[in-house]
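Multiple structures follow.
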Structure P
Amino acid sequence: LGEGAFGVVYRALDLSSSPWSPTYRAVKIIRKSVPDVPMMHELLQRETKLHRLVADIPNVLTLHGVFQSNNYMYLVLDYCPGGNLSDHIIERTFEKNDALVRKVFVQILDAVHECHERDVYHRDLKPENILCRKDGSGVYLADFGLATDAPRSEEFGCGSSYWMSPECIGYGYGYVPYSTRQSDMWSLGVILVNIIASCYPWHKAEVEDISFSEFLDDPCSFYDRLPISRGAREILERVFRMHPVARITIPKLREAILNVDSF
């Protein structure tokens, strides 16, 4: 199904299921030892521990089991034949479909909020880590490889550049400990732009990035260039606050998403 730097994901048949109604799972196979990652085994233990804590949340990908051999760890997960959210954004599934945008983004918010309530902070929120039903109407938060239970972190550069918050990048913020909850909020804002505008607002939230620098210098002109509604713009203005504590909370964001006329 896919391949990453540290492992491969396969589709697998559950042999205990009926041959007339077979059950398929996704099996994530990860190397326990990687030369450039000295603490790989500890990171895997953290991933499985935190995923187990949230695996029963409705819009979190279910983790059915974990087992290991000498060299590999195997995570047995729900199989989602609909691909990931990025696939649906590329296919323009959400274009001119406000109801679907609302439905899907609220599911993402509910999943992340419940994770936060259990002190699990994802730190790698992006469309590729949100799996979908075939029609794109149901989504599931996946890949807790960078998740943490620490409300504040000094691990900078954690995640993927497009969705990383400025304080997580660290440069320009003095590399001070940052709130993992509020950093996830920033990532959710970028995902919302991805869904409704089918684009990235910037490559990286730092002053060297031309688009981000334009956003800092003249936010009004920046938002004017995005193909979004006035209501969506007002929501994003409450998310993309440079001071993390000034950002909108997930419950308030959920309320705004449900009440906005169009995106």
Structure Q
Amino acid sequence: MRKVLLLAAAVGCSFGLPVQASTFAYISSPADGLISQYRLDEQSGALSLVEQTKAGDQVNPMAISPDGKALFAALRSKPYQVLSFSIEPATGHLKPLSQAPLAESLAYLSTDRSGRFLFGASYGADLLSVQPIDAQHRPSDSIETYKTGMHAHSVRTDPSNRFVYAGNLGVDRVLQYRLEPKDGKLVPIGEGFVAVPDNTGPRHLAFSSDGRFMYVVGEMSGTVTAFSINEKSGALKQVSQADGIPARLKLAPGQARDARNNDL
């Protein structure tokens, strides 16, 4: 069985999707505008470069279609665009399919579980975006946007594909919506958010395999917050918070950060 491993440049996000044959990794490089394809040796963990595909200036967040047949990549330079590529089943080779406009520069890109909608989170413009994807994996020019608090940083659907959640880093909130399956519209659940402690900085989201829980990485606090998901309404309820930084690293809150580490 082949897996596709996706790494979005400085975001450091990775996940695997089953397809056929070997295991490949795709890494975007904003400065040189390339998407590099690597083959993963599953015994040693070593990556070997296969090829590089020219995408465009400031190519950054990426997403794989649920069927593993297409890759979407967002350009963070004007004019903001999303590029789609087909993934050759045997070799993992990327072949350009289409390009479409984006609402803004996006820090995060994902699809719903059916592959019919493309979601984006804009850190700089404080919004989420939704645009349809056709049966040929081509995003539409039609874009619906939703204003958020300061610095939206991620957006994902839950495993049931009925709910959408987003990390709103700058205002310490996790946004919660119901997904309308017909047109992809986002309907707020309750107030539309749950708050986390000040200076948590909710950034990335992950779900338990049974879909009952969601885990949120706090960039500013170095914590992982667990939420239960109401099966009927999708409403979130915080159930725990744990330190996400190993004690052996001897890191402390407020430690100076290398100015060269610009991952926004």
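Observations, loosely collected:
- Which of P, Q yields -11000 [helix-only ellipticity at 222 nm (-39500 (n - 2.57) for each DSSP H run of 4 or more, over all residues; to 500), calculated]: P
- Structure responsible for 14, with relative contact order in percent (Cα under 8 Å, 6 or more apart) calculated and labels P, Q on offer: P
- Winner on mean count of other Cβ atoms within 10 Å over residues 59-66 once structures P, Q are ranked, highest first: Q
- Comparison of P, Q - label where distance in nm of label points 7 Å out along Cα→Cβ at positions 27 and 243 is highest: P
Just so you know, all these numbers are worked out from the coordinates, no wet-lab data involved. Fair warning: this is a prediction, and the values are worked out from it, not measured in the lab. Cβ atoms are built from the backbone, for glycine too; each structure is taken alone.
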